[in-house]
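Alright, structures below, take your time with them.
Derivation of every value follows stated rules applied to the coordinates shown; laboratory data play no part. Quantities reported herein were computed from a predicted structural model and do not represent experimental measurements. Cβ atoms are built from the backbone, for glycine too; each structure is taken alone.
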Structure 1
Amino acid sequence: MRKLLFIFLSLIVFSAASGQDAPLEAAKKKLAANDFAGAKADLSKIIDANPKNKVALTLRGEAKMGLEDFYGAIGDLNFALETDSTYAEALNNRGEAKMALGDAEGAIVDFTKAIKFNAKFTEAYTNRGLAKYDVEDLQGAYFDFSKALELGPADADKYFNRGVAKAELGEFVSAIDDYTKAIELDKTDASLYNYRGVSHYNVGNLDLAIADYNEAIKLETKDAQMYENRALAKGAKLDFKGAIEDYTKAIELDPQEPETYNLRGVTKYSIEDHDGAIADYTKAIAMDATNPVYFDNRALSKTEKEDFAGAVEDYSSSIELYPNDPETFYQRGLVKLSMNNKYDACLDFKRAEDLGSADAKAAIKKNCK
């Protein structure tokens, strides 16, 4: 899993300890082995003997983060910073704890201070980039991830992080370059191929996208999203059979995701399997009855089957959920015309026109005199 999806706790590297620092070194070894409870116990003894030991306080804060006691971690890091307000490692770790608690804005303040006191603190730049990404400061995240790469050492995580920021900014070609560099450094991570596949898809490189999704699925066979992504690319290539197979696999892996049923329904609609499409839209609606798109899509298939009353019902449900979509009024008006209900159809066309539909305006001119 990449750093963008989860803030990893990092061990702080301190100067080589003298013989009197043996207890501190023993605690660090326990931290490195993820024995957070043991490390916390050892560090508490050190702190009891010296309550202003900023290194021990910072390390105990890290142990508490490992135990998911983030408030306790912040408490220890606050004490460390009372001893030395310029201690960059404590500021960085406190920022990580705040991130874990969902306080990205507060985390950015701490990471910025850490960078102020250690201008070459690569991890603080990475962490600040992650926090900025969380608050949708994509340009800021881009800058910080670039700075982390500049400071080095280069690794797959750093290129991946910047690639994601670029993709979010719509710079898909440049994102592909970063994902490719990440893959050169780590060919075993399925997410790298998957994300590069998404960028290829967004610039219309469908064959390259499918090739990346193939590699991702070879490495991670149980990720429903990867199958769904490949299905989208296959659908764009008009390989509807292949797309349906991938959507079906995605549903097997994650049967509680309504959007996958919806997308499979759209694909079935494309091959005129309207019964199958209706069945999928119905499953999507059963899982999420608040999405008007699912009702719109089912209405289209019902219209193809000449179930006009059912289509009107679905369009009406969609309008209740989202009453400002001109296309839904326009489509419901067309169905009502098919039912020879010109009066109500014209009312729908008028509402669609008021909402900005040029098609509805033309329909009024033709049908509503």
Structure 2
Amino acid sequence: MAAPPTDSFTEFQTNLTQTKAQSTTTNGNTVSRGPSPNRGASVPDNEAIGPESTTQQKWLTEHGIDKSKWVKLKRLNHMRYQHEDLNVITTFLKDFGVKVVKKTETERWYAGYGPDQYVYYARQGPRKFLGGVFEVDSREDLEKLVRDHADTLQTKGIEEMTTAPGGGSIVTILDPEGFPVNFVHGQSQRAPQQMPEKLVVNDESTKPRARQFQRFSPGPAAVHKLGHFGLVSAKFDVLREWYTTHFNIVPSDMLYIDLPNGGRKEVAMFAHLDLGQDLVDHHSLFLATLTPDSSIPEPHVHHCSFEVHDFDTQALGHQWLAEKGYQNVWGVGRHILGSQIFDYWWDTSKFMVEHYADGDLVNEDTAVGYGPAGHEGLAVWGPDVPQEFLH
């Protein structure tokens, strides 16, 4: 028997649970009704998050954060890495879905089809993570970074990016764990690029795709933009405080473990950029606690993630990378927090990179969610989580 229509996802879940609990008997023996069919729904943010949550403003107040002291970040701009062989990593990145827009003997810049001049920068040298890059609101923000973080400043003040596509200025500092964090301003945007065509999809009741057939071409999953990156730290509490105190970075979701004394310890944060009422990605930054069983015993970058057009694009990109012999980490599947369809790969320098599609959007009215940490909560469908992803 189908569940009656409801206006509330919570009510639907309650009805479904009650229906599954009902049974009939034959000669005193319980007769199972069988499993209920799966269901997907686009649920309002705060309803989906549930009661174990707090408002963003309350979270900021409880943590003593003064928004007037923030350096205002506008968006995530690109990633920076150092690779031993630029030709080898370039071949991988082309197969991953970006293209070279400029190169020198020791540097390369790679773009997607979005408005960014480039989404990935590679430099020749021993394998090294060079940090994520945020675009700031003004040059005054760069000047403030130089003043306030002089003790960890890695650039010679504000440096002009004279060789980079789009120009602009950059400042690099270190966070308390020693990860480089980069900030740019004044970079021009590219001319609009060709966007992929949206597929028209037929379902069981609405069939707008009349006499139009779905056809696809094999190839890399073209990257649109950089979505987020994640760091694994031995100083999780320190990093959480540092990023949320100095910048307009606020949590979307916090994960915790239960302690033997009945308390809780927060061990991971999915964080977005607070741009007020403007909608932004569910997370631009992910922080996680370094665990004793980690396969990488020291703090490290976990992965960086790039947006692609849709699920078919992602599946075709997965097939392309697999046929080229690259090493898949985990995917394709769908996350719970952030909702993204994910696909993780090792690049040729053993850095993890991700394709994602269909991510959640949030703003200042979206509540901060809390939930238990555990691999069983990482995906609603997809392959089992491999141990190497939990490094």
Structure 3
Amino acid sequence: MVLNRLLGVVTAEQVGGWDDDLWDFFLGFSHWFSRADVRWQAWKYLRGLMAPIERRSGWSLAEHAGDATPDKMQGLLVSRCLDRDKLRDEVRSALVAAIGDEAGVLVADETGFIKKGRSSAGVQRQYTGTTGKIDNCQLGVFLTYHTRHGRAHVDRELYLPKSWTDDRDRCRRAHIGDDVPFATKPEQARSMLERAVDAKVPFAWFTGDEAYGQNRALREWCEQQDIHYVLATRKDHEVASGLHTTTRVDALIGKVRAGAWRRMSCGDGAHGPRVYDWTSVPIRTEFEHGRRGWVLARRSISSGELAYYVCFGPRGTRLRRLVATAGARWAVEESFQIAKNEAGMDQYQFRRYDAWYAHITLSMAAAAFLTITRAREAEKGAPPATTARTA
């Protein structure tokens, strides 16, 4: 078997142990495949997702598994003998056990899956950051868990535009149940946050981009639940600046004196520390649970371009904590990259709604195993991670 994203130069004993570890990891959730043949097919599918195959299509996964046709692989994804949500929960529990941290951050973000035609569940022409333009694609909304020990996706939802939910016949053809309603991306993020809270995932902060920061209902729900957040927002977002007045965030930050800006890193990126100038201004209103609110601003050192965030958290929260939380949002990009490149998340060729959830959850499981392995080897003092593939 081949494992990807391995940890530098390691011993033969470590490499040999990873195959056994993957089997043990699989056994932790294998009981959610209620038939032995489906369970065995899931094991082969999981191993195939982590193999050095050029593209993990049904045919290539079948060939890697020794199957004559892709029928069994395709049958696995639509099988009623697989509990997709229980599988998700088990993967999340395994991740929490390996990288859990009370100071962790939950990140909501989406990614696009480029498609042809109109039959794949949820597909339509819509903007996706995957290509940076409007494209024919599906959009998956994900919740990512980020801690000092590692990061990985812990939940997922397929976004269904109104062009789908308003056409129940079209939904039925893609095996989308009549009980599946339209939900905005912030509503999907809230549902995933609720599940994380119910599962007692340890975390201190929640973050997301403007799609979530601009949603008042999501922010108010977080405040009611005492979920601390740092959420990106637009420059024309208005916040309380007095007893009966509001001010745009760009105007509020524009009044900050030059000496109030602090240069600091919000985390490491592909080219080293991401260093910007930062400042924050308190929001003049009372929040639930005795919390405080702030407007956080980020200024590019090279161009002077500004970005804004609205924040909610404990009194006395330091600027460095708000900055670190804002920076955690970029961690999700690495998680998407690993899941797509190393666990075949975007390499599927089916149309059904239930098949999407099966494949995505198994891909999340494969990526979670890599994160867990990386954290375990780091504890042992193994060399830093590389992207090299090792047989």
task: Taking 1.00 as the value of Rg/Rh (Cα atoms, Kirkwood Rh), for residues 80-167 alone derived from one of the structures shown (1, 2, 3), identify that structure.
output: 2
query: Which of 1, 2, 3 yields -24000 for helix-only ellipticity at 222 nm (-39500 (n - 2.57) for each DSSP H run of 4 or more, over all residues; to 500), as computed?
result: 1
field: If distance in nm of label points 7 Å out along Cα→Cβ at positions 192 and 264 is computed and equals 2.7, the structure in 1, 2, 3
entry: 3
query: The value 16 for relative contact order in percent (Cα under 8 Å, 6 or more apart) was derived from one model only; which of 1, 2, 3 is it?
result: 2
